[in-house]
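Please treat every number below as a calculation from the coordinates, not as lab data. Computed from a predicted model, the values in this text were never measured in an experiment. Cβ atoms are built from the backbone, for glycine too; each structure is taken alone.
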Structure I
Amino acid sequence: MSVLIKAKADEFVSRQEAFTSVDIANAIKRDGTWIRNSDIAEWLRNNFFATDYTNSLITVGVGNDSMRALLYHHDTYDSAHYDKVDQQAITPDEFNKIHAPKPRKKVATSLTEILDTNRMKVILDRSQPIQPVVDEMLNHWSYDLLSRSPGAAYTDDGIFQGTDLDLACFLFALVDRNAVINIPSYKGRRPTQVTEGETIVSKDNRHGAILGVSANKENFSFSVRIKDANVMTTNSVGEFRNFMLIDVDGKWYDGWKNIEFMPDAEENDFLTNNSLWSGNTVVFNNFVHPNRWVSFYGQYYFATKALIDRLTEEAKYLKDVAKSMRDRGIIIGGNGGEKKQWPKKTVVGEQKSIKVPAFEAEIEYPEISGIYPNPVGGMLPNYNGTTDSELLKATENRARSLTYSIIPRLRFATRATEYAFHLHSENGKKMPAWIQNAVWDRKYVLPKKKKVWNRLVFKRGIALRYRNYEKSEMVAAD
């Protein structure tokens, strides 16, 4: 929950609003997540250190119910001006009423009115700090794990059948804590590469901390990145390796239908309470849940696609700024911050080219506008450096984080949704009940372009597009 609390606190800070733990708790509850006020109060006391913010003891409540509480506020703010001292924490009954099933008409407006949401306004404005939206979207795709009630691993007569919890959701959650996983058996489909100075101790039981997930932008290849303890060098154990979950042709690797790992306490309770264990292994029936195709028409998918566009642009901008700084003679730590020399890789064994199905999806929305802050320190979360050298280092680190960690995780989430749509929507013939009077244009071509798209238009410049095609991929020869 710490990511969720931090993201909400950052929203208040970005608006320079004063707040108590109850303000944060109620805001999170209104967004749809139940959380205890005491957990937030403890997190704020131990982890909240925003620049230019301080805290003051104030009295909240009325009469015999009054108590002392910490008010977090900008250091120029007079705590006497805080006017929500009488507010009450949202109760479980109130929470259930707020988030009771709504009429379908309200769901229908979630996409058509997405431009009115705060997250889209921030995404489309370069002058706004983007990290709070990044935290919100990552939390949305990760939180799904423990909120589910998946099918039991055994039928009523005791026959093991796996779980309808999907592997994509499960792995996305494990990345948050870098859980150590074991892959009992794995045979790569890509041409084999030998890395200079490295030895693979065993090709079985590849294990290590899971550091990230990624997905190909064209074919339906999904991968995880782990620090593989089976790889040794002359002076270290463990190197970064990518392992495919879904092959280049969109087929699920058999070796990934079960996963071995040591759960933390919360995960152990979840797996035990839902009868998902078989020994120390969870067996999966689905890489993505079949019903996830509906999310293709949802506001979170749309916002995440737009966020990827914004972050891709922002990463390039930061790289250009860093290059300009180096061109002016700015260095890191007095040694120029030379880039690491990666060991040479050599492809061994025979390979061949095959044709695989590919799927491309795009969204249409108003152009991103505004100007990035200058200097770029305003774009760097929690940056508190004072020198050009520190600014250069933080700028390059942020560009790398966006390129190699944040954007791949977000793309993994959107591609998983697109994969479910590709498999289970009957080429867009199945549509959610809330989509009415909308028809796919099956022969749409952008001006001065040749690609033929399926296009679904909403209003205010909002539209979805996708196309199916084939592409060539190099794989290891059989």
Structure II
Amino acid sequence: MQTILLAGAGKSSNYLIHYLLTNAARSKWKIIVADTNISAINQKIGDNPCAEAAELDINDEANRGRLVLSADIVLSLMPAHLHILLAKDCLKYKKHLITSSYVSDEMRALDAEARAAGLMFMCEMGLDPGIDHMSASKAIHSIHRVLGVITSFKSYCGGLIAPVSDDNPWHYKFTWNPRNVVIAGSAGAKYLQSGRSVEIPYERMFEKNKKIKVEEYGQYAWYPNRDSYHYLDLYDVPKVKTFMRATLRHPSFTMGWGALVSLGLTRQDNEMVTENMSIQTWVRRVTNCPDGKPLMEHVARLLQITQNDKIMHMLHWLGLFDEKPLKPGRNCNADILLSILVDKWEMNPMDKDLVIMQHEIEYDHKGEKIIFNSTMMLEGENREFSAMAKTVGLPIGILAKMILTNKVVPPVGVCIPTMQSIYRPLLVELAHHGVVFKDEVVI
């Protein structure tokens, strides 16, 4: 019997756990799901005889080490900064590791040791990053095979709310880690545009509401995602003049979020005590609203809009002008804002989310300019079995299965899934689960 350790049983784990348990009896697997919340694990695994719940204090080295030692492979859905703890245990006990998070500097520093030990530390094996790398690499490699020269690569991805469940002025609800949504973009972005390096600071990230059209769903706004330059060499597009990865949101969302950034409500570099403080008092303090001055008038002036503007309606809907008390504590603005948004943007049990991914690639082939578009659209079933949970969790589960059944040879070192030996079988099985890309070529 083989043992799989899954560390983390949060929002994105439902489909992964379901996939592992579906295959466990036939494959003779024991699934250990470890988290701080045992009751949450038990709800997800039920009375399945192939599953076991384990309480995990990620900072307890001895407990963590015992769990890793007992496994044949380790899967991590823990917060990104905690993967490194599991990675060091995996080195010690000679275990492969799969995570859905970006490769951190600490993780990258383990590459030589992982290679020497013959271990695979596969990172960025989720949706974005993950499915984006696999689908983009498939397209890029197919263009290379016909001797096409790629001149422009743009990739967009968004975790959104499906139209049937879109019932608020922000056109958004949390479908993944709420705090990651609140701090998204805070490091700014860098990308290549027409041969020129473009750097966008956080304060300007949401200024221009640039849009793309998505078949069936209409127009979505986009903003650049992190440092696209990091993937230039990994994607092997030496002649490219435009290279950008971006996040999709509803146009109203980007306008509203830009307002929150402009007002300073998303800052992480400050702290304040919220004892006996209301939401309105907090907004007054952050925006330096004079005593006695109407807050809505003050905010509208700062944003250079009227009090009847759509953005003001969105801020009012969030409750930013209410006297509702804040939870006492010492927090930065981003965490205070998060405490407000968690209630406002929570999905209802039967809400459906929507994941959209679209690649736009331009290339030259025998003197002709060709545009290749590849689009994936997936709606979730409900809050628990969301499209986000499916697209984040399934790639991890599929890769784990293929390694344990010797269907693929695990690449060694700290890596991401851009190699054909990984993405080809993964994309085939993902398609069986409804994660399908529709390709279009325009000459």
Structure III
Amino acid sequence: MKKLVWAIGFILICFSLNAQDIIGQWNGILKFQGMQLRLVFNIEKVDTIFAATMDSPDQGANGIPVKSVSFKNSVLKLELPNLFIQYEGILNEESTIVGNFKQGAISIPLTLTKEIAKKEVVIRPQEPQKPYGYYTEDVYFENRKENFSLAGTLSLPQKEGVFPAVILISGSGPQNRDEEVFGHKPFLVLSDYLTKNGIAVLRFDDRGTAESKGNFQTATSFDFAIDVESAVNYLRSRKEINKKKIGLIGHSEGGIIAPMLAAKDKEISFIVLIAGTGIIGSDLLLLQQELIGRANGISETELQKSKKESKAAFGLIQKFENNDSLKLELGSFIKQHLDDEILAQIQNGMSLDDFIKNQVHVLTTSWMYNFLNYDPSIILEKVKCPVLALNGSKDLQVPSKINLDAIETALKKAKNKNITIKELAGLNHLFQECETGSPVEYAKIEQTFSPTALKEIADWIKSQW
């Protein structure tokens, strides 16, 4: 059950200070596996009652209600049960709150101060610096089917002219227009390279993220496809874009979404799948779990045990409709398979019922339910436009050979005449040159995007015209 687990714990030191000192804006930075995420807690007091909201500036989320706030004997406690978030810290004599942030099974030290938090500078030599040498414009366009706006950046080789164009489609999780993750900005680097090669690029914040509106939490890949369709329609409205030369580049989950559009919109000029998937989601997650676990030193006995349990859990999800019956079955299954190590973690951080509720929630979100049951090969069998599919040989999240083979097989069933399939040696899921491919390396690697992969993408796109 390790892959289903998120647990948490902390150590506190107490001081006694005035309750008035807790009122105001408190800033901190979560640091986890090379990532830095700013958090802000806004605390006020009405009569004798404390209240608070949480902001996550890097995710474009503001004013998130904190359900429970207490401050007693210099101990601050904050709870957001809908997000499985808890924070507990001690206000010391230096007006600093030292404590731990918990979300599900993850526990991360978090210090809060009244000063505005600034991220540490990391070395990312490929990130372009302004002025770029080409034209960029912040843009907004509408998802008319769901009635909200999306925000992004359009890069043009020159301000005037007519150019071929691509839309970048991000991987899973709430991503901003740069697909910022683990301290890297892959889409900023890719956009810069393509624009310098004469190709216009539109990249945009996922719905509900940064400057884009809409609700990310309830969305599935099918909903994100509507957002990409809105981006295509926007590009077709721009006089600088050659409407017969608009393509899609999808990374990871984006590689699932791009074929959805290409299968139904015959005007899409081409698609590029970078670490795109070709097999059903449940099988992909089982492979991912096994490969990453092995790279991180988990024993073969534990790996096979975890794989068996995950497969059974996924089987329940595929058997039942996504409703209360599924949640009851999953809750019972998880409870039966808890081992002593996990039980010890639960006792450290949360109640057994809350732990199980958290695990069930993760497995039954609309996104997860659809992802586990979705077979991308079905849509790929309908794609007729030119396709470039790339993957890294050390990708442990979307294993290269099995997914590239599945993509190629499906496209041949579509009788697609323009297919290029390539495995790039030594690259991981983010297309970085790496040692093992494990996600723990992502943030440690200075390189954001392999120059070899950048050249493959740009050269192939230009060869289509």
Study note, to complete from the structure: Value 3.6, calculated as distance in nm of label points 7 Å out along Cα→Cβ at positions 65 and 353 from one of I, II, III, is from structure II
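If distance in nm of label points 7 Å out along Cα→Cβ at positions 25 and 289 computes to 5.9, which of I, II, III did it come from? Kindly include the intermediate steps, with their values, before the conclusion.
On the way: I: 2.8; II: 5.9; III: 4.3.
Computed on structure II.
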